[in-house]
Structures are given as structure tokens and as C-alpha cells.
Structure 1
Amino acid sequence: MRLADVPRVECVTEIAAEPKRVWALVSDIATPARYSPELQEVEWLDGAEEPAVGACFSGRNRNDMLGEWRTASRITELTEPRVFAWEVVYFDDRHLGEPLAIWTFTLEPLADGSGTRLRHGMRFGAARGPVHTFVERYPEREEQIVDGRLALLRTGIEMTLAGVKAEAEA
């Protein structure tokens, strides 16, 4: 995949818990930090204390390839108990900046009433991020760089979904 293709990754799981229970977990910004291998911690910004469209939170991230970095995210959609979405932006541009990435949790009740189908995914945003820098440095390896980043993100998403599933079903 190339950057011009607007890279994205999404994973899905079925959880034996009602959407209300799953929603309580995915709309808590601390939940992904408990399970993600990359997201280490989160905190509300600008006096926010709970999810609301426009509210911002920071995240401290780490991985072996990129090191450690801090992000800011702003909530763009909060439709209980269906969709929780946020954009990752540069910290200093958290109120107006273009997104580096768009993340979503999407919930739907299973048709047989036995639980919830949970989708978690991300797509690259319009802002230039670290992957762009790597691609500019090694243009002949663009597909390898993008595919490698998507693979790391997929692993993190799968681990987050597994953690949410275990917690919701406990």
C-alpha cells in the first residue's frame, strides 16, 4: 500500500456482552492504554473530564522503531452506544489542525441478541506524519514502510480488542 491510497486497518471481534457494557469500555480513553503495546498512557486536556465531541486528550506512545512520542487527540464523534471516533493531531494544533490519523470504535448488537460486534480501526489523515518522513527518505521502500506500520497498528488493534472482549465478558 502507498500513502496516496490512504492506508487503513480495521479489525473486528464479537463480544458476549450487551452494547451498553462494551460502550462503557470503549468510550473510556484509558481502556486502549491498558491493552495496546504502543499507547502507554492517556490524560484529558483543557479541563475535559469525560468524552464529548471536541474534547481533547493526550497520549504517550512508545515502540521500538519510533521511540517515544506524545500525541493529542480530539473527539469527533460520540454516538452512544454506536460510534466513538477521534482524530490524532499535532499537540499544538489540537483544536484546528489536520489529523494525522482517525481512529474509531464501532459497535452493533448481534442479530441474535447474544452480544456485540465491535470494530476498531484507523486510517491515515491529511497531515504529514512520521511515516511520510520515512517514505521521503526511502521512496523505493514506500510500500514496505507503509505495510510495516499497518502491521504494527493491526497488532495493537487486535490486542486492544482482545482486552476489551476479556474485560466485557468477565
Structure 2
Amino acid sequence: MTKQAFVDFLYPFAKASENETEISAIAQLAQGALESGWFTVAPGNMIFGVKDTDGINGNEQLLTTTEYSRSANATFPNIISVTPVLRGGQKWFKYKIKDYFRKYPTPKESFVDHASFFIKNKRYAKALVVKSDPYKFIDEIVKAGYATDPNYATSLKNIAKSIEQLIPKNQ
């Protein structure tokens, strides 16, 4: 899927979510683009890479992914490999793992669940204060520990800028 096709297909879901929750559609699309490779890797309409912590109720799927940790002894459901790496001049450990992620019948449910995730989790309270500003929202979810990638905020902001250029002006 091209970047334009991604925006054309998913913007209506992101905008509907923004209308209900006031969480920026741009921020949601940026996360979706990064997490799903612009919808090229979205098994089970898993656009946002939201983990499923119980792995038992039927709305999950076990997938291979990459995580970063400062610890060489991090725990995950199934560790495939651990590689020491330098990121931003600091020592990290890159884990290739299998973990449980949520799955959805349609992209709409993925957007609804994504927004609900932030609203229900108290650790994102500061992000919700700035939810209409995609760049401030991104900073706050990263500060709250949304992702393990130390470059997550920078990557999301760059994607958000490109998405802003792809949304039709009359939207």
C-alpha cells in the first residue's frame, strides 16, 4: 500500500476516532503507519501493535516483533534472539521475540481500541491533556513508556509531517 493509499483508506477511521475522543487523527495515523509499515504488516487489522497481555481470550495473535531494552535479562513470552546495540550512543539490547498482539475484525475496531487504550490507562493522563496536538501527544506517550524504541518519538513526528501533506485539504 502506498502512503497516499494508507491515508485515503484509514483517515476516515482516524478522523471518526478524533471526533469521539479528541485524540489527534494525525497522531493516530502516524502510529498506525509506523506500527504497521503503512498497513503492509497488519495481520488481523492490527494497525497499532497493541499487545494482548492475557493471550487467552481469542482476540490475540502470537507474532514475531522487535523490542529494545536496557536490560540483557528482559522477559518476553518467547525470546528468539538478543543482540547488544548502540542507540544514540547508549548501550541497548535488541530482542527479536514472539509476543501476543490484539486482532480486530475491521480497521475501525483497531482505531477504537487504540484510542480507548490511552483513555483507560492512567499513565497516559499527561498525553490526554495535549491530545489534540499530534506532536505534543507523541512526546507524552513516549515519556509515559508507550514504546521501547528509543527513536520512537522522532520517527512518529517525521511520519506525522508526511501524513499532514497527504490529507486532502478539504478534509
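Summary of computed values
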| item | result |
| --- | --- |
| Origin of the value 14.7, 46, where Rg and Dmax of the Cα atoms in Å, for residues 53-132 alone was derived from one of 1, 2 | 1 |
| Parent structure of the calculated result -9000, given that helix-only ellipticity at 222 nm (-39500 (n - 2.57) for each DSSP H run of 4 or more, over all residues; to 500) is the read-out and 1, 2 the choices | 1 |
| With mean count of other Cβ atoms within 10 Å over residues 21-28 derived as 22.6, matching label from 1, 2 | 2 |
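Laboratory data are not the source of any read-out in this text; all were calculated from the coordinates shown. All values derive from a computational prediction rather than experimental measurement. Cβ atoms are built from the backbone, for glycine too; each structure is taken alone.
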